[in-house]
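Derivation of every value follows stated rules applied to the coordinates shown; laboratory data play no part. These numbers were taken from a predicted model, which means no experiment stands behind them. Cβ atoms are built from the backbone, for glycine too; each structure is taken alone.
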Structure 1
Amino acid sequence: MKLLADASLPYVSELFKPAFDITFFHDNHTVATLLKDHDILLCRSTLKVNHALIKQAKLKVVATASSGTDHINQQDLQRFNITLLDAKGCNARAVADYVLACFAYLSQQHAFKTKTVGIIGAGHVGCMVGSYFKTLGLKVYYYDPIRAYHDPSFENTSFEQILACEMICVHPNLHNDAFFPSRNLLNLSALQQLKPNTALINASRGHVVCESALLALKTPLFYCTDVFANEPYILDDIVKYATLCTPHIAGHTWQAKFNAQALLSQKLHALYNLTAPNFSPVYPIKPINTDALWQNNVLACYHPLLETNILKAAADLKTAFIGLRQSHKRHDLERYFNKPLAKVFTEAEPP
């Protein structure tokens, strides 16, 4: 089987050879032409997979190295009888690390304090974020009506109670499902219910928070976002408005990238009744000496202000966004310490 893979993905050769004949693409504009001779597409969330891309292909499988699938038109895949494989949950820890770094920054630089955290979306990422904050002694509330519908045991908080929290973390899948659509979930009506100086951290998709409503809002917020509507064509006004803004890299640790591809390798080999290669990368990491303050420990590993300052100073936001995203490199937080992250929290001073 011939596999066409995004060249920016590490570990493809190690995880998909020798069962698959691999060709790499370096430019999304070349994919439609290359697909004519390939059975499998291995892509990232930066590629729009739709009718225009696949109409002349002989594709059998699309495998996306991402948790989200909003870049893929699943109806088009069904129309062409193409199987979709995703990597849900692969970057949960990486995104939770990012959210924690935003909280650490707000705590240190803006004297932000909270006792309550509202989390929108209780999937892999939302639950990992919640586990971090529970370890820090905060009260966590979840809003996920779709999960509540399918799981009667799930304790779902009302949307109004989430909006009353001092910090809100946004982690739903982006979708337009009729009953509980997440697109523009945080519209002007919802944003106007927030308390002044609420921390709103968006590490899901840009369209979950309505950007025009955010700019029209009179209430002061700490808006920290890793995602934007219409990436990479991001709005200068949103970059100026945001307390922290980063180039959609929350889930981009080396471990998350490997997790995504390892999961897809397992799924793809199983689909063809093959045995996946046994490969584990080695990460040379210099350990961080822990400080009395957990915030210092987290920000010593990753500090979101660095990319924020570059974006805010950029004359060409599209170029800056793409360049920063491509050059972003970090590991899961636990890799920097010789102990579990929960122990780093409990040994440090409380928030």
Structure 2
Amino acid sequence: QKYESSKDKTVIAKSRQACSKAVDLGNSGAAGHVCLGVIASGTGKYEKAVDQFQRAAQLEPTNEDALIGLGGAYESLGKPQEAENTYKKMVLRRPSYWRGYNLLGAFYLRQAQYDDAVKMFQKVIECTPESFRGHANMGAAYLYEAKYAEAIKPLEQSLATHPTADTYSNLGTAYYFQHRFNDAAQTYQKAIQLDDKDYLNWGNLGEALYLNGERPKSVAAFQKGIALAKENLAINPHDQQLLRSLANYHVMIGNRANAVKYLDQELAESRSDKQSLFDAAVVYNHLGDTGRALEWLGKALRAGFSRELVLQQPDLDNLHGDPRFKELLQRG
């Protein structure tokens, strides 16, 4: 539990040793294998994680932690069908319980199946009408659909019941994409007050401050985000979100070499999926290399990246008057 909550690399070896010993002694049951699965997944060893979570599920078929971990490991391995089937098992076993629907909805968000995600979060609200989770995730679903104005109400409803850093962060993002950068910065600061160890909160604040014209403050926020992200990367060097963020944060403070380095690593880890292709466009646009930015943007659009998201991305506002940009959006 200490490792899972903190991701402190100093406890990894001790945790692995303790869990392995318990499994070898045969007195840990499913919990020991779940423990080893969490450590394997958190350090990027996803095949080993699948093996451990499967063993846990065999010993205790109703163990939710085993199924949750197994679904996440499958996703990290690029096996969405196996992940979906795993999350569906939770729903089928406890159809009146909110958690399975919530996990399946979050999975659909990550797969860009937004209508399916909304249906799952509606089920969460039906199961627990007073719960903050359903409203928070419904707001997140609207964000993924680029319905930023619609996202604000359910996010505010969730915050009124149970303020969390993630929900404040999502509300800040809704403001950000409406070009309400001052409101976004203030909301991201509330997220940081609740969780100042999440590199994404600092990076988001840096973005909002930068576009709000507060450049010196933005640099300080980005530097804090970089420091925290590097700590996480030392634990899992294959984490695409970390690599994406490090590329973006470095380009925002003018460090071209590191921005390109982390971008290249992200492209390699993701096998150049549509998100990483779009990330490349953003990085090269900030580097002032418009030609390469448009080249990467064209690749992203041809891979299926949303035209609407491209148009609403503040980082690309400077390209809107470029005839080549308009042509790309017309033909994809």
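Data overview
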{"read-out": "Winner on distance in nm of label points 7 Å out along Cα→Cβ at positions 59 and 179 once structures 1, 2 are ranked, highest first", "value": "2"}
{"read-out": "If distance in nm of label points 7 Å out along Cα→Cβ at positions 51 and 75 is computed and equals 0.9, the structure in 1, 2", "value": "1"}
{"read-out": "Ranking 1, 2 by mean projected area of the Cα convex hull in nm², the structure that comes out highest", "value": "1"}
{"read-out": "If helix-only ellipticity at 222 nm (-39500 (n - 2.57) for each DSSP H run of 4 or more, over all residues; to 500) is computed and equals -24500, the structure in 1, 2", "value": "2"}
{"read-out": "Which entry (1, 2) yields the derived value 8 for relative contact order in percent (Cα under 8 Å, 6 or more apart)", "value": "2"}
{"read-out": "Among 1, 2, structure where mean count of other Cβ atoms within 10 Å over residues 187-194 as derived comes to 19.9", "value": "2"}
{"read-out": "Which of 1, 2 leads on mean projected area of the Cα convex hull in nm², for residues 259-298 alone, largest value", "value": "1"}
{"read-out": "FRET efficiency 1/(1 + (r/R0)^6) of positions 99 and 307 (r between Cβ atoms, R0 = 35 Å, to 0.05) derived as 0.50 - corresponding label from 1, 2", "value": "2"}
